[in-house]
Structure 1
């Protein structure tokens, strides 16, 4: 029987992915599909940490007339809403889950503690990291890179609506070309928007590969975990 090629991963789920085709909020069918896929790889004894975005509820950088720090903190709270929804969906599937937040809110989640997060993973629990890094001006992409480095994850699985990285926006340009692999430097130099530059640089410095793939196709997370070449892989040369 084929075995997963990764033991410990960080799965980054964009807030937009949770909205499905609604464009805003949480689409229950999409949430259920994502939870089913996570359970599928959890049953393979893969240690899973999740960083979830908040763009389906609030995207701080879009509010130009608001103080940027305030807008970013509001975005962090949006990620907590998504994290709790994902936790509920996973626990309905009998997957033990812990939410850890970078901004303390002890009534609903644990504060982020690195050693405790690692211990949860070792015990087979899924850990969801919410509230980004806890700092304004840093994206949840940067939070994913930071947490991956802290917990010694082998890879970041970047789950998006788009099925990989293209040389231009495939929604606007139907002739856009998809990359199968890229170097970190290419992503930075070409401003391809895989992750923001801070997150990409952090992954490059810590030699953490990134696999960008489409979350809307059921079974894609398992395919990546099993080593199938879908999406786009970003790593060093």
Structure 2
């Protein structure tokens, strides 16, 4: 690695610390969703006050940002990837606690990601990558929506909407990355679900948040998608 490479990785790692500090106030400002009579949830303001949340966010995002910067280098899509990683940690935390993926974060992310990738395409003259990104977002949204129709108890529409954002970003690197991301998410989700069933912490009908696994699949696909696709095609 050159000095500039090291500086980029360290700088992005420090940026990850700042991004982690943003998560509690961001969660606190989320609008509460409408609830059906009889339903309750932990208020977002209370989730934001969880002790150590900012530290945990920084502990996750600092190495994550550093690894992504190391993997992508000066790729023009790096800002979009770092943004999605930050959103992923936020919505993953909320999903684990209250089994909701807040529209106030996910829906605006479509515009943010498309804007960042459009700037990236203009900067690097990579309009083909932008087209792949749009195809990837539509494809993953459609695939998850189809699964949600088949098994609405297993795939919520929040997962579908988050999948579209992740598919947009992964599609920039190639449609194979989109496939890797969703496969990793399902494998990890299946293994965790099986482990919880075997340890009697859940049953086959227990709803397990899928958002965090989508985010993990995204990170794995960005970091190792090329290697996994090449390995599969070479095999």
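Just so it is clear, none of the values below were taken in a lab; they were calculated from the coordinates. On a predicted model such as this, the values are computed, not experimentally measured, just so you know. Cβ atoms are built from the backbone, for glycine too; each structure is taken alone.
Details
- FRET efficiency 1/(1 + (r/R0)^6) of positions 68 and 124 (r between Cβ atoms, R0 = 25 Å, to 0.05) - structure with the largest value, from 1, 2: 2
- Label whose coordinates, when relative contact order in percent (Cα under 8 Å, 6 or more apart) is calculated, return 18 (choices 1, 2): 2
- For helix-only ellipticity at 222 nm (-39500 (n - 2.57) for each DSSP H run of 4 or more, over all residues; to 500) computed as -27000, the structure of 1, 2 it came from: 2
- Entry that produces 16.4 once mean count of other Cβ atoms within 10 Å over residues 52-59 is calculated, selected from 1, 2: 2
- When mean projected area of the Cα convex hull in nm² is computed for each of 1, 2, the largest belongs to: 2
- Here Kirkwood radius over Cα pairs in Å, for residues 164-203 alone is compared for structures 1, 2. The highest value is that of 2.
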